[in-house]
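Below: a set of structures, written as structure tokens.
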Structure P
Amino acid sequence: MQMNQSIQLVPYTEEYKETFQTYTLPEEQVQFTAHPMELLNHAKQDPTRNPIVILADDKPVGIFSLQSGSRVQEYTTKEKSLLLTSFSINYTEQGNGYAKRALQLLPNYVGLYFPNIEEIVLAVNEKNIPAQKLYITVGFEDRGQRRMGPIGPQLVLYLPVNKASVKRYVF
């Protein structure tokens, strides 16, 4: 595992499209997340979905979406929230710590691009233990809320975005 790599979160642009067309996810992961091309197709039709690319040394290794709008209210009563969906790391890049480091960067990213947001919420299938452990490790809270997902019960997890802890980067 190379820890000295530069990990960045950047808004999706078409320059990354080719990478995501050849992206692979094993069957046992596909059941829990969307393939990046599916995520991008949804985002094209729905302006509330904001695709975000995970870069390792400027190479796309993962993707997820932060969604605003009415769908978020299915998960939380907090107005200033975003829904994290379709988080994945390309199968060939898994095991390098990219997911954890990307999630650790999330509060800063949200502070920069969505300054009014106070909370990130997500739903994770109760059978997807590796993902649950990862989300809890990086600070997501399990407040006991459950919902029915497409393939069974899901835990709803919350990450408070504390404005004081967000570093203001000047580019």
Structure Q
Amino acid sequence: MRLFVALDLPWEVKEELSDLSCSIPGARWVPTDNFHLTLRFIGEASRLQAEEIDLALATLRGRSFAFSLSGLGWFEKAGRVSSLWVGVERNADLGRLQSKVETALGRVGLAPDRRRYTPHVTLARMDMPVTPQLSSFVQAHNLYRSVPIRADNVTLFSSFLGKDQPTYTPEAEYALG
């Protein structure tokens, strides 16, 4: 079972993000249902590990808060674009929540994520060099800003890799106070 911890997004915001999709050659756009803000990717876990992760996340304590999505960008690996994303405005509450998730997962033996946390929502996956069309698209939409989004709970998702796109299933939700 592949797992990740995320903040789900309201349907209205998911539709707004879906409206950004266009015909960029080589871009595989994320289905509207799959938009989320990852707090921690876990990866493969046994049934026992999944139960331990669930128990650890159930101990999370924190207040609900609001955050906004803002601006577009991309991640590169070896000079090739791997994903197009919408960013998140700097938010101390989000940083604290992500740190609490990391700590809870560490208590059940998961090694800390070595990458610096960069909050984002993936819009499209790709494997291509930066093109003028991609650069123009990002510049044209870089002033994008969502309405404030309430983070009232954290969700543990499972991910099944299908032929075309993965299927994400909420396994458990953990309320923020």
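Since every read-out is calculated from the coordinates, none of them should be taken as a lab result. Keep in mind that this is a model prediction, so the values were computed, not measured. Cβ atoms are built from the backbone, for glycine too; each structure is taken alone.
Results, tabulated for the structure shown:
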{"item": "Test item: relative contact order in percent (Cα under 8 Å, 6 or more apart) calculated as 34, pick one of P, Q", "result": "Q"}
{"item": "Value 15.2, 43, calculated as Rg and Dmax of the Cα atoms in Å, assigned to which of P, Q", "result": "P"}
{"item": "Test item: distance in nm of label points 7 Å out along Cα→Cβ at positions 76 and 148 calculated as 2.5, pick one of P, Q", "result": "P"}
{"item": "Mean projected area of the Cα convex hull in nm², for residues 20-67 alone - structure with the largest value, from P, Q", "result": "Q"}
